[in-house]
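Okay, got some structures for you below.
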Structure 1
Amino acid sequence: MTILVTGSAGHLGEALMRTLRAAGRPALGIDVKPSPFTDRVGSIADRPFVESCLGEVRAVIHAATLHKPHVATHGYQDFIDTNVIGTLVLLEAAVAGGVGAFVFTSTTSTFGSALTPADNEPAAWVTEAVTPIARNIYGVSKLAAEGLCELFSRRHRLPTIVLRTSRFFPEPDDNPAVRDRYETANVQANEMLYRRVDIADVVDAHLLALEKAKAIGFDRFIISATTPFTPADLPALRSDAPAVVRRLFPDYEQLYAARGWRMFPYIDRVYVNQHAMKGLGWQPKYDFAHVLACLRSGADFRSDLAREVGSKGYHATDFGEAPYPVA
């Protein structure tokens, strides 16, 4: 069964292609950019191009997208053309070509303003039941694409899974205040508590989604590292996150101090992966306990796959001190 991977030159697309090739599984990578993991160069919004790629394909992993870092450099129409029209073209071609499973890579950014509690409120406990409130064109376009996926599953019986992934990019944070106060590894270690996931676990979730799609039909899943927090921790996380982490991991401060690291003073949301673990049988390997184990042994807490893929950036332009502009 040949698997079509869109966005094969990107972080996740490359990780998927590396994994599929290493396992000897037939895969076809497509992207608008050439790369060692791109078999055919073209746009997902180009219907003849997409249809020409679907000949032997029996499953699609749709990871191609314009991302949040493109909000400041691309117009609304660009986001609609790539994230919405491109998804529609792929779905239509998948139905016409008899594809048996379609996995769409979405994002926890779709939750948008629903992630920001009011002052003095507890941190948000974010499950699939939370209603998204898109904050920008990125969120709007991804939500629209999710809607198309659900429509095609219900109306055309295309088994489709939507995976809302949390952060897995290796680049520094887009917030200059965060970059100035914390080194990148410190930020990403902290985020493994509540809003980050290792790319190796993301790949595993996508491949499991392909396997389970036919039995499930349609569903959405949050893909994020397993949090150690519970709903009872939410009020304290908003006011004194280090105290909560200290209670759960008594030696974390010593391990952090040895690196000159610090915990964030507060945490405003927690992504919950329980639905994905139950529904997909997903067992993420990388979490905050893993981070601390690596700090004890002096190892890199990133997976081998994350290190192999490395940092790609999102633009050909150099923006100086900022990793990318965000409107």
Structure 2
Amino acid sequence: MQTFETRLKSSDNSYKELFRRYEKNPILTAKQWPYACNSVFNPAATIYQNKILLLCRVEDRRGFSHFCKAVSNDGYNNWEIDAEPTLAPEPQKYPEEEWGIEDPRITWIEELGKYAITYTAFSKAGPLVSLALTEDFKNFEKMGSIMPPEDKDAALFPRRFKGKWVLIHRPMPANHSEGAHIWISTSDNLKYWGDHQILINARRGGWWDANKIGLSAQPLETPEGWLILYHGVRKTASGSLYRLGLALLDYENPCRVIRRSDEWVFGPQEWYEREGDVHDVVFPCGWILDKQNGEIKMYYGGADTCVAMATASLKDIIEYIKRCPEA
């Protein structure tokens, strides 16, 4: 176990800016939407038909959220937005969606030939994890809830490990003072989950990620292991502050954390991240790796109001995380 002083000495890469904001942020706002809504934020991201596809959380003027698809050739400009909601709550069939659906993550499952969308369904009993499958982002097969409330911030790995599907998620304990940690679970059929265990603990005390953390974008496969982007929530006198950190999981055993950043690597800084429906929030639900040039595009919600993006070099991120403390 490293001491605080040892961790400080080992952090020779402090303040290195890994992610670079797109100069024309925000890239999507409610003003661009083809129908009336309050805000557009927290998009999942994937590649579909050689284009970048975002599945954005859209909050209507009642306060309930649904998902709407936006597609772009370059991931920056000229977004084609569905004229109506792409995936909407269906409380008659799925009562757990009565208060809306939120914060999707997308994973391409080659074995199934389908995209898996994990999302938060907001039930009367609180938020829980639900799952839907699709081949074309037009027709969806909802599998309903896969975790009881309160649980959210979930994403699937793209393949099985020792015959098991693996899910990262964030249950909230009944005693909130005990902290909210990132958990990992396994399943034979994507519906019923077990082998639950804590993957990454929320730290205690003055850390930026003390007390409450959760997965941000879907796990990213790299030659060094599974790259994890997660958010930490710090309570301040003026409210909660959402920032991002990194972790690296073992390639063959994602239940084993290899490295974890001490520092946050991205936080609210610009006006569209600091001012909005919920101030001081950067919240990515998706990122994309261009395997040809090694560039990562990270798409995130700014202040629960708009969609923005930032880029990073996978090489730089791997170099950074490999210098972080062993978990």
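Derivation of every value follows stated rules applied to the coordinates shown; laboratory data play no part. Note that the structure is a prediction, hence the values are computed from the model and not measured. Cβ atoms are built from the backbone, for glycine too; each structure is taken alone.
Supply the structure label, taken from 1, 2, corresponding to distance in nm of label points 7 Å out along Cα→Cβ at positions 30 and 78 with the calculated value 2.2.
Answer for the origin of the read-out: 1.
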Value -1500, calculated as helix-only ellipticity at 222 nm (-39500 (n - 2.57) for each DSSP H run of 4 or more, over all residues; to 500), assigned to which of 1, 2: 2
Matching 6, 26, 36, 23, 9, 1 (P(r) over Cα pairs in 10 Å bins from 0, in percent, computed) against labels 1, 2 points to structure 1
23.4 is what came out when mean count of other Cβ atoms within 10 Å over residues 150-157 was calculated for one structure; which of 1, 2 is it? 2
